[in-house]
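Visitor: Below: a set of structures, written as structure tokens.
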Structure I
Amino acid sequence: MKEQAIDNKELILALEELEKEKGIQKEYLLESIETALVTAYKRNFESLENVKVQMDQKTGATHVYSLKKVMKRVTDKDVQINVKEAQKINPDYKEGDMVEIEIVPRDFGRIAAQTAKQVIIQKLREAEREIIYTEFNDRKGEIVSGLVQKADHNIVVMDLGKLEGVMPSKEQIPTEHYHVNDKVKGYVLEVEKGAKGAPQVIVSRSHPDFVRKLLEFEIPEIYEGVIEIKSVSRDPGYRSKVAVYSPDPNIDPVGSCVGQKGVRIQNVINELNGEKIDVIEWNEDPSIYIASALLPAQILAVDIKEEEKFAQVIVPDDQLSLAIGKSGQNARLAARLTNWKIDIKSETQFREMLMNAQNQEVEETLEEPVNEIVEEAQPENEE
């Protein structure tokens, strides 16, 4: 049979150019076009045939084949062929074989060109989305800036340039209000692929690491690794506690972070719209670390139980409310920061607790001898 095909050398040249510029393999695009052409053939010609489309990787010549199974008795001419008819094509065919009969449908060249164009556009979009996804996925854990496109209580949508960022309500600072065209910074929490494959960035302003990254940006010593942020705990919009440490004894990590007259930390506070930030020095001794974490309250003593990671903290009577904080905020943030369970007692409460414990011990001590005397006084049973 004389080969009949749709030639398209320009298509191959275009695919080769795309491979160089966009990194999309020519073979992958050709396979995608072939698959799409099968669907296009069946749709345009309302065919029930099984067809296969092959494209020559060098010339772009497109061949369409009708696939038919060799049968002694044909019940469906669309997908079956008689043994005798098959053997006219090739004498070696026998029952059960699959015959490929080349066909050239009318106007299929036009259909093929349109389909190829659509597939290429689609694959280009997919490739660009994948590039953007990879780019932003690599930026996970960084700070991005964008313009607010949509803002309501449930979600804030930001224009990040190449794609949009989404800030759900739980990632928003509850004390802030966002408006369209506001320029907003956020922490890249996650990068997801949407329903249509378009990447979407989940942005957070409430995450503790947002504070960590802002400090890193504002304080060169942190960025350079001279000062290390050991831990961050946060009540978004109200207060954060940050534990910092420097292995260099000549460096004051807290002073470096706060800056002269508080200028360095103030820039971070301004970005967080007034959220208070307590910077404390991390210490490997948990007693010292826990006492620092409860600042600004003064601490009298810290008794720790290492195995349980439990700390009993004693404070002056007039410092109890300050140590606990409004609605327990100070104590809660200190516990998160140190990863210790913290129980705070005033000096008076602690003394009462000790007295109660001592009285209990005295009662138990007095009871023991009485019991022994009673037992000794019991007469022996007479035989």
Structure II
Amino acid sequence: MRIAVDAKLLANPGSGIGRYTTALLSHMIPMGHQWLLYSERPFNTSLVDSPRVLARVGDAEEGAVRGLRWSQLAYQRWAVKDVADLFWSPRHHLPLLLPRDMPRVVTIHDMVWRQFPETMPRRRLWLERALMGPSVRGADRVICVSRFTASEVSRYYPSALGKCQVIHEAADKNVALDRAPVGLPERYNLFVGTFEPRKNLPRLLRAYARLKDDDQVPPLVLVGGAGWGDEDLAGEVAGHGLQGRVVLRGHVSDSELQVLYAGAYCLLMPSLYEGFGLPVLEAMQHGVPAIVSSTSSLPEVAGDAGLLVNPYSEQELAAAIQRLAHEPELRAELAGRAVERATHFSWQQAAEETLALFETALAEHTPRAYRHRYLDDLAR
């Protein structure tokens, strides 16, 4: 099977979908088949070292409208030229001009643009509105990263009900050798994620302000890349008098992130909306319990290894943080559950299920006339 992949986000491996794409390909490529990786921009990954991989890249600038031309026009031309058996997009949008007889699969991570459009940059919102619907309707199969996301997709696109399959994300098993991050307190709570509106960070900081005189509550470390939406977190910290209680760590390397997870007392993720919530799983692998929103996919991921809170209630969030700080036996119980819970998610299993879905989509499709035509041309 020759599988064409929208590999655009290999050029942004630190993003959630970039990490998803990299992890799945890292596990699927060694399992066989031929892989055709397409990107509008150059990317740097050891995946291209495999003899099973052919990479094609364009020269679009990041965020430029020109990139849309590459992903919608160039990708379909490349897929036909490379005689692809199937096209997979791991990032919500398919090339809409693919040949009708080429099977296609799309992964949907969330429906933020429908539920919380005000928390998205305008250009991303426009792209989701324009491309997700036709992509879902035109796909032979739709991968959803959680049961919650599958319910959202089926809600907004009833025609997708019979072709959605839930394949959970996972987390790489990385062992952190150092449990004392440089420049951080010995005991701290941790947030990991892009600094953007739906992560609910201003409300988290206001909850922390309620606890700033409680010495039992660990300081808060915020880790993540700058997002959008004028999130002035430094101003919020100063305004609430949280200097010394909140550390803005910003973007960190993957290895440093594992050290930070391993040393955390608790992970805090009070997001307004998540399609999966990978940091919860990454923390659980290190035996770190979580306080998460009681909404969207987060209860599905955290299971019984976390405390659920109303993300709109500063009081409820503050109470959960304080409770865990004052009840070490509860923290120990949740930590044990976290380790067990993490074993239910595996990239290897996700890769096997994804490949099986590709094979099903291909087997159910009509013979690909374009493939025979181009094979004949190559034979000449």
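What follows draws every value from the coordinates through simple rules; no lab data is involved. Computed from a predicted model, the values in this text were never measured in an experiment. Cβ atoms are built from the backbone, for glycine too; each structure is taken alone.
Visitor: Suppose you compute Cα extents along the principal axes in Å for every structure in I, II: which one lands on 121, 88, 42? Spell out each step's value before the answer.
Guide: Numbers: I: 121, 88, 42; II: 78, 37, 37.
Working through the options, I get structure I.
Visitor: Then there is this: Of the structures I, II, report the one carrying the highest value of relative contact order in percent (Cα under 8 Å, 6 or more apart).
Guide: On the way: I: 8; II: 16.
When relative contact order in percent (Cα under 8 Å, 6 or more apart) is calculated for I, II, structure II comes out on top.
Visitor: Separate question: As an exercise: distance in nm of label points 7 Å out along Cα→Cβ at positions 98 and 290, calculated from one structure in I, II, equals 3.0. Which structure is it?
Guide: Values: I: 7.2; II: 3.0.
Attributed to the structure labelled II.
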